Structure I
Amino acid sequence: MIHNLEFSHLIEYDAGLSGISLEIEIGLINNSTKFTAKIDTGSTNCVFARKHGEEIGLKIEDGELVRISTATAGFNTFRHFVTLSFLDYKYDAGVCFAEDENFSRNVLGRNWFLNQFLLGLNDYEGKLYLRNLAEF
């Protein structure tokens with residue numbers, strides 16, 4: 001059986017690099033910052049470096065405490081609602097900022113990112129196909 005899907009965006013990436021990196025922007029009121037984050041299908045949440053939250057004026061510890069568990073350890077984050085912008089999409093999202101100032105990874109997880117889009121992936125050719133689920 002053949003299934004057909006339609007996508008509104010094609011993002012080409014270097015399949016030779018580690019992971020799939022996307023440029024995103026987060027904002028709060030009149031402050032915003034842009035940075036690169038990697039798609040992580042194994043992450044429940046979007047988790048960003050603390051400094052990005054501080055750049056838009058958040059007091060990180062004022063957010064909701066969320067403990068993130070990994071295969072080898074765990075760490076604390078704090079959830080805040082920000083405006084997340086990606087391509088021509090802009091929406092409010094509950095994202096987590098690491099408590100640790102030395103945490104430097106930025107990941108786009110299932111909640112508030114992957115569950116907003118229909119994704120198609122051809123990693124051999126370095127092509128990511130996207131469509132916002134609100135477009136259906």
Structure II
Amino acid sequence: MGLRSFLHRLTAPRPQSRISVSSVKLVCVVNQGLKMGKGKLAAQVGHASVEAFLKTGVSHPQHVEAWLASGQKKICVKVPDDTAMNELLEQAIQRSIPALIVRDAGHTQIPRGSQTVLALGPFDEHALDLLTGDLKLL
């Protein structure tokens with residue numbers, strides 16, 4: 001699906017029969033092992049948020065619609081390293097939670113291909129809390 005089609009789908013009038021989705025949020029899991037500066041970290045979380053929004057809009061459009069309608073709740077948590085991030089990714093895949101990892105281009109502070117942020121959702125808040133609820137806030 002092209003960007004124009006996706007944007008049209010998000011902005012077109014909604015059908016009368018709305019799919020009921022409970023509380024929805026987006027979780028960004030930051031790799032603290034990379035020691036990114038504040039600006040770098042903010043940029044990587046921004047990349048993760050946009051990519052997750054676009055990807056989930058295709059795979060789980062009802063969750064994105066609910067997320068947009070409810071204020072786009074986001075939360076950032078941290079993990080110590082790539083290993084913890086990859087374990088969360090595998091658990092998300094097993095639970096059919098939309099997930100993606102942002103990898104750095106290597107132009108500034110960190111090596112090319114470094115796993116910077118894992119984006120989970122937008123998806124059901126309860127399901128995400130079961131997966132990430134024990135992680136510390138960033």
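Structural remarks
- Each of the structures I, II was assessed by distance in nm of label points 7 Å out along Cα→Cβ at positions 66 and 106; the largest value belongs to II.
- Comparison of I, II - label where distance in nm of label points 7 Å out along Cα→Cβ at positions 82 and 98 is highest: II
- At a computed 36 (relative contact order in percent (Cα under 8 Å, 6 or more apart)), which of I, II: II
- Here helix-only ellipticity at 222 nm (-39500 (n - 2.57) for each DSSP H run of 4 or more, over all residues; to 500) was derived from just one of the structures I, II, and that gives -1000; the source is I.
- When distance in nm of label points 7 Å out along Cα→Cβ at positions 50 and 74 is computed across structures I, II, the figure 1.1 traces back to II.
- Value -1.20, -1.36, calculated as log10 I(q)/I(0) by the Debye sum over Cα atoms at q = 0.25, 0.29 Å⁻¹, for residues 58-121 alone, assigned to which of I, II: I
Throughout, read-outs are computed from the coordinates displayed, never taken from laboratory work. From a predicted model like this one, the values you see are computed outputs, not experimental measurements. Cβ atoms are built from the backbone, for glycine too; each structure is taken alone.
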